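Below: a set of structures, written as structure tokens.
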Structure 1
Amino acid sequence: MDYDPLKTAKAIKIAKKCMRIVYQNIYFSIGVKLLCLLLGALGLANMRLAVFADVGVMLIAVLNAIRALLVKNI
């Protein structure tokens, strides 16, 4: 950013895109963890599934967040 007020609209678009990605990551991670919790309560989850629910979802969220760097077309 610089002192050009015309770039304010671009900054708002970037912020909206970042917030969409943040909400996607939150919903996805909570959904997978709830699914793992449900499977664990039913006795169907093992340690591998718990590791995926923790580490695997984090890796997917980081890869999804990388999309925020692609703001050239906005």
Structure 2
Amino acid sequence: MSRPLFFYVKGEHIGVVPGIEEYVEFFLSDQMVGLGGTLEGAGLIPAPAEETAEVLATFKEGKALTAADVN
């Protein structure tokens, strides 16, 4: 059994909460979620790189992303 790991960022916090953009970029980095990254070291299975890149690009564009967009 498996299920994806989601975390959510409130749109109204972007540009207001210091460091939130950097945190999202760090959390979606290969260092964290890529092959051999921190989350894999903790026993999670990395998402495909294309999926992670899509989520990060969508965040940088300031668009909302739903679970249906990445499944």
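No value in this document is a laboratory result; all are computed from the given coordinates. Worth saying up front: this structure is predicted, and the values here are computed from it rather than measured.
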Inset, instruction - Determine which structure produced the value 17 for relative contact order in percent (Cα under 8 Å, 6 or more apart), calculated from the coordinates; the candidates are 1, 2. - result: 2
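So Rg and Dmax of the Cα atoms in Å, computed for just one structure, reads 12.5, 38; which one of 1, 2 is that? Write down the numbers at each step before the final one.
Numbers: 1: 17.6, 59; 2: 12.5, 38.
Going through each structure in turn, the value belongs to 2.
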Inset, instruction - Work out the source of -10500 here, i.e. which of 1, 2 gives that when helix-only ellipticity at 222 nm (-39500 (n - 2.57) for each DSSP H run of 4 or more, over all residues; to 500) is computed. - result: 2
